[in-house]
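Following are the structures in question.
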Structure 1
Amino acid sequence: MAIPVFSARHVYAAVDPAGAVEAVREAFVAHARGEWLMPSKVYVPAPPDGDFRAMPARGGGYAVLKWVTSFPRNPERGLPTVSGIVLLSDAADGRLLAELDAGAITALRTGAAAVLAAETLGAGSGPAGVVGCGVNGRAVARTFLARGCDVLLWDADAERAATVAAELGASAAGSREEALGADVVATVTPGRAILFPPGSLRPGQHVSLMGADGPGKAEIAVEELARARVVVDEWEQASHNGDISRAVEAGTLGRAGVTELGRILLGEAAGRADAEEITVFDSTGLAVQDLAVAALVFERWRAEPGADAFAGVVEIELA
């Protein structure tokens, strides 16, 4: 039996940002309904500054396993921060169907989740501020732009921010504070520094926190979470490994004070209460999101394997 191997180039060519948003929306809803199953991700620490993650899920007739790394200092070594593979299987008989590049799948679903949360919870006008211009930060900016929203970029490396802004057709912020002051903000950083200290969020702001997706990471002060309407991708995972985990550990935030995004999309929970409410989306990244995007790539290849998007796809024989 032969399976296709989709490189990052093939993944990006097969799924555009708008398509990823809709796929991720469906994944959130299916998971909230209990139709798609997903245990929390497993972390394998790799001191001093990295980790490995195993992320399984099942839904829509498929099962997926993503084996992925996060090594924030890798760019200093000329290596990607995120790398790994996604294995897609048939949930009915267990057959392996495809192998996909994990970095590209992660970037597409990260951009989709950040923007979906902003569209669901955000208010106000003006460009969206995106802080962090790595692979996932670029994906978030690209997705905002694809949805018709202007983008204001900031990165600790000003030259990188300017380059990415020119590449995408966005604007580079004059300062970090300018980007963080937007009505809608997405932070996509290594999660090593607090970006929102106590008292920093304005009434009506929405923030999608995409960087603090593992133990020990943080982009927002615990005190700021107490001032905000807190929405997570999934309670079980976020309460242990997300930005809110510190507030949960301190006893200042509990299950009753947190809403899952899927419940809002289903109409089972209310979204933003009014124009003055501060909303925070804490994303830890769900395997069901990876499953949705991986399945979309595979189904498009199966429907049209000769399409330009799939030029050069290699099929490997399994023993």
Structure 2
Amino acid sequence: MRSSAVARERTRDVVLIPCWRRPEFLWHCLENLTQADGIEQLQVIFRPDHGHDPAILEVISEFAARLADSEVDVPPRCPYRRTKQSANVLTGYLLAAARARAYVFMIEEDIIVARDFFRWHYAVQAAEPELFCSLSTRNTNRVVPANDDPRLYYRTTLDYCSLGVCFERSVITQLIAPHVRREYFQDPSAYCARHFPSSQVSAGYVEQDGLIRRVQEAQGERRPIAYPYRPRAYHAGFIGYHRAGRLEGSLRERIRQVGSIIYNSESMRQAIANPEHIADSIPVPLETPPWQTLWYRALAQCTDKPAEMRA
């Protein structure tokens, strides 16, 4: 893995990958990430949280030669159990924003990206310079009409999720960074209630994605979110954080087991224990669709009634 000295010159955009105890999912994440258009231009920062499975580092080493610029950065230990995962992601965002030329992508260890994942984000960010972020998965918060045109996207608010996201670096440094503080990590519920007293977001939804959703909510339509009608990523983690189940066998056996499930819609439906998790976990087309133009265009704002502000 290359030294971070090059990255500090801010010549590359950054992909942040938080990871912990699912090396078999990380393997498939990286197998697809390394095939995505434009990955050779980016720096990848891995953030294995404290207590991570040692096999995480084995998987990272396996893919290092396929990444132009990568490094492993273990975060400072968070003294608060409830916000340990949030601390890894949020402080990772600060590190990535400090390194990035312009954009920070965040892909968790169980996100599978399509070949044009980066291409889509760059095009939409260029078309919408005032975005809060662009998100590449299905929007599970609203009923969105289907449309497979690869050029179409829509703008919305209150629908942030931590799945295949891209931020222009100033959104992190100016809007998110002020909330990355001990006061939040110590008592996230009290912090969110105090700093976002009028929020529509459920009071119990206060981990890093709940905090960021409130930050975007405060910006409203001044800083909307862009979603594709044709998703460019999906959440393959049918077991793991907040999801029941476990895998047995060696790492290679678990990699094969995961691979036999996550690329098939019916297999994913059968593997997911809780029906409410199915919506963001159905596989999407991974190959780049035919492109007639590099330009994207938006349809009207998405105004369908949102689901409960928690999912």
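Nothing in this text is a laboratory measurement; each read-out follows from the coordinates by a stated rule. Keep in mind it's a predicted model, so treat the numbers as computed, not measured. Cβ atoms are built from the backbone, for glycine too; each structure is taken alone.
Annotations for the structure displayed:
- Of the structures 1, 2, the one that 4.0 was derived from, the read-out being distance in nm of label points 7 Å out along Cα→Cβ at positions 51 and 275: 1
- Entry that produces 1.29 once Cα Rg over 2.2 N^0.38 Å, for residues 11-90 alone is calculated, selected from 1, 2: 1
- Structure responsible for -0.45, -1.35, -1.45, with log10 I(q)/I(0) by the Debye sum over Cα atoms at q = 0.15, 0.27, 0.29 Å⁻¹, for residues 163-226 alone calculated and labels 1, 2 on offer: 2
- Structure with the greatest value (metric distance in nm of label points 7 Å out along Cα→Cβ at positions 251 and 283, set 1, 2): 1
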